[in-house]
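The next part holds the structures, each set out as structure tokens.
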Structure P
Amino acid sequence: MPHAAFRATPLALALATILTAPVAFAAEEGPALPKKPTDLDKVEVVGKYDEKPASVKYTEPLRDTPQTITVINREVMDEQNLLGLRDALTTLPGITFGAGEGGGGYGDSITLRGFNASSDITTDNVRDSAQYSRTDSFNLQAIELVNGANSVYSGAGSVGGNINLVSKVAAMGEFTNVQLGGGTDGYGRATLDSNIELGDNAAFRINAMAHQNDAPGRDVETFERWGIAPSIAFGLGTDLRVTLSYFHQTDNNIPQYGLPYFSAYGGPLPGTRRENYYGYANVDSQDINVDMLTGVIEYDLNENTTIRSLARFQNVDQYSVVDAPQGTWCLFNGVNPSPTTSACLVGQAPGTFLPGNPSGPRGYVRDTQNSIAISQTDLVTHFETAGIEHALVAGFSISSESFDLDTGGLFPRRANGTNAPLPPMSISDPNNIYTGPRNYTRASITEGSLDNQSAYLFDTLKFDERWMLNLGARWEHNKGDSIVDTYSVVAGPAFGTSTGISTFENSDNLFSYRASVLFKPVEAGTLYLSYSNSKTPSKASVNGACTAQTCNVDPETAANIELGAKWDVTKTLAVTGALFRNDRQNYKVADPGNPLNPSGEQQLDGEARVDGVSLGVAGQITHDWAIFANATWLESEVLHGVSDYVAATVGDPFKGLPISGTPERSGSIWTTYDLDRWTFGYGVTYQSDYVFYGNTLATSYGNVHGYTTHRAMVSFALNDQLSFQLNANNLFDKEYYVRVRNNGWATPGDARSLVLTATYAF
């Protein structure tokens, strides 16, 4: 079977943005069928340049789509053994990760081109805004990274872009792939992907997964999960097509929180080891259950017009108990490394850590539930007026989300409500077993709701073979609330005592748009100039904080301008480039002490900017040699980091600083070479240093060190059915740190690991 491609779009000018292989998602065309083992690791791009992004809102091939879109397809995920969303995005430049903390729970925390994108995740182009860990890609056909302000396509938010997960679905064709894997760090994995035809126009597909592993290089963290995803499609190849699919995944993990990290000490504190665990191994947990039911109906009104309607219900339950490494550290020389104080606590022994003292989440419980019901309908039509060809998409979406969060602590409290003392830990050899009493004390119950109604219109106008105009607009009404019931945490009742309920509401009408002009000097190449914006209301996500200081503030605005080129250098090799500016034109900042603002409401006085260049190349250099490479340069700057009042009275300490968590340079390359039944792959990922600070410079933790990691793969196809693949991640066992937290800790990147996978296809 020919390889499904991954491709980038072209570069012209020596500007650049990452764009990789488009993988189309359409039930009537069928999924990219798994290849025989003899083809497993080849990356062929032949015949794939006319593919387009998965969303029906994009009507043109990627080459003629005026935006930087990077696609990691199934082949790339399999070749590099990329299992979770974080694994996959780590291989792309311009992305960093937070510690996973947030009001909505522990989970994926993503910064894209300098701006938070944790709520800008969609699955099959509809919202998936719950904060949880997306740990497995067994049911994904592709991951699409759309760069730049993008509310017009994906809805409220999307300041730096959005991430779309493309699910596998049933289609015509028959295949079965079974994979078994084993490796270092307790790695064990089994997957099944089988598609069966049910007559001439129907098909059934099932994906299943069971997995376990320890965190490479760590003593305690473990990950266990299983999942199943059946789908059935009717009417394939006819005018009326119906697809029903269900997804379930259960995780039982010990979450990663990492080590004490202070840049003044070169990163991790003296005396720490990468293996150390500063939580409680017998207490910490993360249990996740995800259920998603989706139905899609597509009907061809005629050869030029199709109507498509999607309905989905999704529920995400997550229960976590965490012990973040926060408290007071006292080095062997008696110095406290915190940038806010240099003193150890009275009586604290050198070389020790006092967990949760004076503050910090120890035995901290979050019990969350996120639910969403959404309906989205699109009409796609092609027609001609006055010699101008139109590809028009009109649609609307209605969604309703709910959120419930119960927080509290497992460990005893003092009579005044503060943490009771916990036994000190050795910095160099922490005792991570908790032997004290446990009694849950509730801190708060939060309920949230978010309703959104939107309507949108897109049109691509083709004037002739060379010139195109792309226009789009979206209007949406976004309304949500947050209801917080706060509990006293003094010693006494097991669940504390309610001290009162606070209700905050937000309602906004949002308008976003984009406009692009495209010029095609030749059929194989496109030059474009585009402008788009985003709107972010105070209640942008159902689990987002909405308080008296924020709920009535007008929506934030961001804008993206991009000049780029996409070029098919040969029939099998594409390059892409873009020069862009992403402006966060006004964001909320605190306004303390302003006599003209007695309510303390935050002000839209913040402004930040990212100028960037991005380059990408993907495809076949020769018939046997494939490449997938991306590089990004980001120059970020805070233009205004405090309210106008604060700037006028005490100055703006943030002005001129780089945006926190934004590396200036990053890039990756993955290349494979095929020798008959053997395939060899090698990859390098690089990220430069970046600064990291909290809401005030007093909590700055300085530079986060950059890193370079390597990965390798070799596969052998024994015959047309059976193949073996060996993957090595972090080949040279580089010690590096990611997911930095401004409380003084960071998570070590995975140590070297080896995985051997056997694939049987029939």
Structure Q
Amino acid sequence: MAREGYGPTAPFRDESPEARKSWASKDTMADPQYILPNDIGVASLDCREAFGLLSPTERLYAHHLSRAAWYGGLVVLLQTSPEAPHIYALLSRLFRAQDPEQLKECALKEGLTEDEYQAFLVYTAGIYANMGNYKSFGDTKFVPNLPKEKLERLVLGSRAAQEHPEEVGGLWQVCGDLMFSLEPQQRHLGLGNEGTTTYFSENCTLEDAKLAQSFLDSQNLSAYNTRLFKGVDADGKPCFEVRLASILREETTPDSDMTPKLKSYEFEGCQFQVTRGDYSPLLQKVVQHLEKAKAYAANGLQEHMLSQYIESFTQGSIDAHKKGSRYWIQDKGPIVESYIGFIESYRDPFGSRGEFEGFVAVVNKSMSAKFERLVESAEQLLKELPWPPAFEKDKFLTPDFTSLDVLTFAGSGIPAGINIPNYDDLRQKDGFKNVSLGNVLAVAYATQREKLTFLEEEDKDLYIRWKGPSFEVQVGLHELLGHGSGKLFVQDEKGAFNFDQNTVINPETGEQIRSWYRSGETWDSKFSTIASSYEECRAESVGLYLCLHPRVLEIFGLDGPEAEDVVYVNWLNMVRAGLLGLEFYTPETSSWRQAHMQARFVILRVLLEAGEGLVTVVPTTGSDGRPDARVRLDRHKIRSVGKPALERFLRRLQVLKSTGDVAAGRALYQGYSAVTDAAPENFLALRETVLLRKEARKLIVQPNTCLEGSQVQLLEYDASAAGLIRSFSERFPEDGPLLEDVLTGLAKADAHFWRNPTVVAAPRA
């Protein structure tokens, strides 16, 4: 919900199913849709200047927060696929024993070509960058782009295998086949027969997920830090374990808000057992470094914040994490900014469980000044949004909005902007923070003209010149006034309403509103599978709508023809992104795999529907003789045609969200999300063109921090696959082998349950 993903920026070949057969080499036997190309873009995250301005105490604070984030980031492996922890452990062993250059010598001796070894480096870098073997942006599996037998020779001929033959051979036995497998259910993340997930045991269905959500709502339990495991009781009836992430595993702990929750329940004819202890050894490491960071906190708010995070990860309490988030919101303008926990629900197929992430960043003061001016104008700009005042928060809680240079971002990927926390009750009552990640934008949006697809030649130079500034405006509006706007109508557990039932009128119907959120219901739990994408669509639409406002353009130092160029490029970028989004649609299941890209496709559909020549998508033939397409936007009709269309759509989105009208919300959003072969666009045919010319997202190399005596040093790495691998090989110098054993032990315990789902609680490592 709260992350702004950046677009693809490096070449990645793909074809229609027929063309792929002729393109793929006989040696690799890998479908190009599921590999990372050898020439994939790799960029290094530069935070040297920002880090250099920190005091010794601030560096120590940042260092320990970074260590906590990196240890917690390993949890994502266990949230991705059954084989991901084993693949990570195998690769870590190989590159801990030999650096990329040394292992290359071994590879050549074992008969690999230079290209095949480079493919292995790229695959390894992809595993590290995505924290698993599924792309964080798109949820598609990727496999090594070399023959399995050659990779096996490299693995078993490596120094790691010579020194520890049983361990390395055992890991290969567990994950070797799965690394390469492209069985239909394993090609994408998904629930049940739709794909792979480890947020649920593999025998769970969508109906089980819905039932579990109803149970969680009935007990006022959040799904954010849970996984669901389905078993069979003594009578052969299904029963469920709701497993909370925590250090503690025992059920009785004094003075914990979670202790009363840890028991068996009967719910709608099924047994539910609430347990805890998921990811326990990894969360122990997180907490150890959060405790150390407390000693270097800048103020009491940061100390209280960290104490509550520690309580949350120890006890499995989302309420404690909420308390920590409240302190975090109150900590205005810190030099070192951070957030950590089970945050974004994009990759849960049901849309309510959070992926672990943690970031540490340093404020960029000059860029933050622009965002501060945007915040100062926020209350006036909110009045420009196309819904009645009753549908807006009672009071705008002035948030922090800073531009940050990222030092550490642990998880499955790095966004360009964030609006957090995601807890609806905190956002409504306590506020939120917005951040724009400046050094991520700097590397993610470097664009080469010759690699720009689907634009007219006369648009390309303008696009390259203004894409960065336009996206800066869009991120600011998207995060602050997109995610930060709008009220949810709620009836609490005592029956009290946060709105006047007698006076609030639905602007779509002219009648009093008839639906709202009941106690225990949240946006994520109620709208579930469409919640993330729907909210991203609403925030993106706010950005497009408000970028037309003169005050916004003035805040970002834009006026005259330049301002109009920025508006044009922002809208052009959105409609192009809508076309690119077709890459993330799966026709076989009629499903979308990426929330932001689905949102952008929906906006493209809305603007196409506006008609009058505002937007057109025209199939063409490229200079290479292959199918191509051009996106055209009439800049003279943005205000006269585009704005009214977006206004109507945006109002409908907000009204349905505010009133919790799930049925109408689904009908609206899924209607615009439909990808068909209907004229005039024929999006299914256009999808094949998009796949033919799609680009891979860059891999991002992050630095490390290390302690030398009492001083913290910054370690930087080359912008290459080998550099990214070295960064991970040096990330856990003191306990790398232990972490590998922990990860594989936890993964094996989960697998044991999936093979033998005969009891509610699974054995854990």
Structure R
Amino acid sequence: MATFLYRIGRWAFRRRRLVGGLWLGALLLAVAAAAVAPAAEDEDLSMPGTESQKAFDLLDERFPESNSQGAEARLVFQAPDGQRVTARENKATVKDTLGSLDGGDQVASTTDPYKTGAVSKDGTIAYSTITYTADAADLTGPTKTALEGAASQARDAGLTVEIGGSALEAEEPLGGTTEIVGVVVAAVVLVLTLGSLVAAGLSLLTAFVGVAIAFGLVSALAVPLGLTSTVAILALMLGLAVGIDYALFITSRFRDELARGSEPEEAAGRAVGTAGSAVVFAGATVFIALVGLGVVGIPELTRMGMGGAGAVALAVLVALTLVPALFGFFGRRVLSRRVRKATRPGSEPAASTAAGRPGLGTRWARFVLRRPVAVLMVAGLGLGAVALPALSLELGLPGDESKSVETTQRRAYDLLSDGFGPGFNGPLTVVVDTSESSDTRAATDLVVTTVRGVDGVASAGEPVLDKAGDTAVLTAVPETAPNSGETKDLVHAIRDAVSGVEADTGADILVTGKTAMNIDISEAMADALVPYLTVVIGLAVLLLMVVFRSVLVPIKAALGFLLSVGAAFGVLVAVFQWGWAADLIGIEQTGPVMSLMPILIIGIVFGLAMDYEVFLLTRMRETYVHGGSPGEAIVSGFRHSGRVVAAAAIIMVSVFAGFIGMTNPTIQTMGVGLSAAVAFDAFVVRMAIVPAVLALLGHRAWWLPRILNRVLPNVDIEGEALSRQVPASATVPEAAVPPLPVGRHRY
């Protein structure tokens, strides 16, 4: 691999105009395709195979005139203080408002609150349900404008009116101040790390090219593939983070090769052959983990994984081709001015002049080597303490209750809770299929009686039959809020209670509704968490065993990954469930952690954790296989890669944290979880626990049984083959390389 990538690097350097032109053309095509593509809107989550999804499918079949998952709006009316909505003038206002909507484009029906009993006991609040013939994603602008205009009409008449339901769901804007701050922080870190505006700009430019192409493709394919705004934001988030990091690693190696005296073309080839090999492996791990999200069975999660994987694949291709092509344009200008002066003909090589001044990475590595047990105990126990809240992890899906009180959906939610009870916002739909039953009426009546008798059911309405008379639908309102544990228990209690009715009557009874669907998805995600984690850990151990020719290094890496992920889950629980520091990031309502997040964070962080493992340990193994002691290998790894890995982690944390300010709960949770996980993994696991464990293991860390040594392929990620296959004239003189500090320090 190293030799193949070496040739790609040199070819891209020589054909820089061709490579740059091809990427520019791809960028323009992607932007043009996105500009002309129709906009797509978010869709409700679905989970094929669950009881709630089966019920939705049955409703669509038996009630074709009504879309079971179609858009719905609730107009909630509140009378002024001291008045009732049943007063003659307020009643007339409500009827006029609904009359302006009835029969409108895409409107299937509107309900009269005075005929359906949709008035609170104290007479201050009433609501009307407006159902639409299309999904929320397919509602037109005029339809939404008519709904908002009707609400404004009632407000002008003196009523308080809020709009709940899915009809006004809006996409998350894809730009904002916090994201810009994250990119600015990344730029500052690049300049400080590389000491060159050219090198920093090169890393940012290539990352933006990859992100723009990925975002353009996601936007262009949004409608045909059903890609939502969340998929686009995830692609943007991951593309920026890994794109900057991959370019940084290759640029850093290119600078090292230049400082050692290599010609620019040779340095570009060596940078892509060595650091590029690590980029390919790191990108492959992220790609596999993200594509693997498809095994969970949730279409939205599958699309998110595929979108993110595509962005990562583009970032790898850009790093391997466009980055060395830009080296051809900028040459030695990627070096700082001081290093360029030091590497002029007749000057002493920069590497040797700096040999007597150990950097922070070297000093930290020597500190860990002197006190490995203390470092391991402090870091391990610290992460364990942060991970403790994860034992209280509760999964759910956010609804209107999680939105800001500035939104009309949240205010409608609160009004309905005040007027009709907290469970009114999460009604359950019970579907009774009596096509195999001998007595439809008797079976339906028994179901109604059974549901009303379940503890926790506030009310159950009268059943509605389809035209064929073999399917009945009734609505049950819980006493508790949609995301509460009591409502989850109630769904299971109803299903258990009606199972006896199924046995007695032969009817097929299903419990569904948005609340039941959310519960089913959350439980499915919780059930899939351990199997998915097992697959990811197994994959990590296998891949790292191939790369580092070791048994203990992969096991150590996998255990460290578990620690960082556990700590990230602890942060999510503390912030989103317990409300710690929630005000600082604009979280107004605590509740369960979004059910998609744990498995999504595992998939993403797995790949990113392997990034740092590979980039840090590649240099360590390179030193070890060339005869260095285990201690010298650790110091060498931190001397060459510690600063770059730290900078890459800061950049990634900054990019992820930049999305915390968004109002979309999915993206907000993802930003907190990913930024915490990367920070823990890079600075605690890879920078502290890894060198401490390696110091304690010594030579045993790099042991591999003979049978595995014969079976496992040799991918040569360190680029060892380059020293044998590259022409002698292209190699760096041995005198230019500073000797390792053998014997100078006690390890």
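Every read-out reported here was derived from the displayed coordinates using simple, explicitly stated rules and does not represent laboratory data. Here the structure is a predicted model, which means the values were calculated and not measured. Cβ atoms are built from the backbone, for glycine too; each structure is taken alone.
From which structure (P, Q, R) was distance in nm of label points 7 Å out along Cα→Cβ at positions 93 and 533 calculated, if the value obtained is 4.0? Considering all the candidates, the number was obtained from Q. Using the calculated result -19000 for helix-only ellipticity at 222 nm (-39500 (n - 2.57) for each DSSP H run of 4 or more, over all residues; to 500), pick out the matching structure from P, Q, R. Going label by label, the one that fits is R.
Given a value of 5.1 for distance in nm of label points 7 Å out along Cα→Cβ at positions 149 and 245, calculated from one of P, Q, R, which structure does it belong to?
Working: P: 3.2; Q: 4.2; R: 5.1.
Traced to structure R.
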